[in-house]
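Following this line, the structures themselves.
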Structure I
């Protein structure tokens, strides 16, 4: 089984081995959507291609009258995502290593989405670009390489999702625990700047995704993560959890942390708070 994380020295060894590998820079900034590609041009791990959260890891926002709003970063169809990755050079035989400059919050989205289309050979660089440079990893500047189209195919999903209607129907029944990855102030309904309504889904628990990281920006050890998550979820099984955030991005960081902790199996609510707060029938809670 492929480990979810790879450290910088192991990545250097993998690159030196000549094994089939595709590096993906997923760096992004929600407040400056062009920053990621600019920073990639300035410096990136040699050979890495660039994937943009808005253009490559999300579908266009729905704006057609009468169509339900699916959130700020809706998932594309699995078929469309596979076709997009094939055009970028992904192949079935490639190990994929994703990284970013934000503690893995965007790289985890690619990690989860690849598993969503059935590609298990994917890892996240623990600590991202900062860990790579701290380990004296080489850097490259210039535009991302353009690769020939690959034979990337759709396979059965390795992860699960939960739709708005199913989540709404299960509220108050105690069958699931919803875990919100946003910061505690946004969870409480304070300082909301990204979505039009502040608050959280009633009954949800809060696990800020950055709490998965240690002071150096790397994931905490598996035993520590397992203990912290078990304290939050009590005796529930991972399959009884639903992960969400603002728009389905940092929830993937919590899913990655659970995988590292040996507690994989939770579902993702892709639309997350940005979809929930845009639906008139959805109740809203505030406070802790």
Structure II
């Protein structure tokens, strides 16, 4: 069995999958914000309780555990970096959880988990190269190649949200300290500031910006499938209109990349965490 944990800023969710990807258990509890020790204890308790309920542990083999977090584990120090849940930053989360659970644990960025979920048994199942996009409070991304997450030596593969979006007259500051990051134009709050989903002019600007930003990804990665997640992904018109636009910036006579809506919705992150052990 595989256990996945989605460690969010306000809630922590657990899922238990069997080898066929069927859900055996799923539950969520509030995240103990600002309290690192309580966060570790909460995750450990969720795993132990889940195993007791589904019959793992004791004489049965322990389940594998994967965790998605809103940040990344440094390849140099093993400590958490770039986390919106700031109480995790600088902490040896994986080492502490392995000590608490008595087994190896795998940790990945939550956007990587989303991409892995959709590439494994979601909208992009069977595709060789998948780019998973989160269009929510922020803008994130993850890359999966042949069923494996591409992390990169700096643990930032897929972080397209902090590339600049050129050709914009307005200079928008980003929390990262730079200006005109893709996130400042394509996040849910950015769309809301321009008028939201009920403003036709705002939607058309959004679609054109999304097409231009994704064209950069296609020119570099050339993925088979791009899957959208996050709240903005529920705008069904994006899947027809954006591919009609992005050819203007893609360096090819034809764009075969497919733009798809996620299959697993808000379950994608936690399912992807479980699939981190997908050998």
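Read-outs: derived from the displayed coordinates by stated rules, not from any lab. Not measured: the values here are computed from a predicted model. Cβ atoms are built from the backbone, for glycine too; each structure is taken alone.
For distance in nm of label points 7 Å out along Cα→Cβ at positions 171 and 219, the calculated result is 2.4, so let me know which of I, II that is.
II
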### Message
When percent of Cα pairs over 17 Å apart, for residues 107-250 alone is compared over structures I, II, which one is greatest?
### Response
I
### Comparison of I, II - label where mean count of other Cβ atoms within 10 Å over residues 19-26 is highest
I
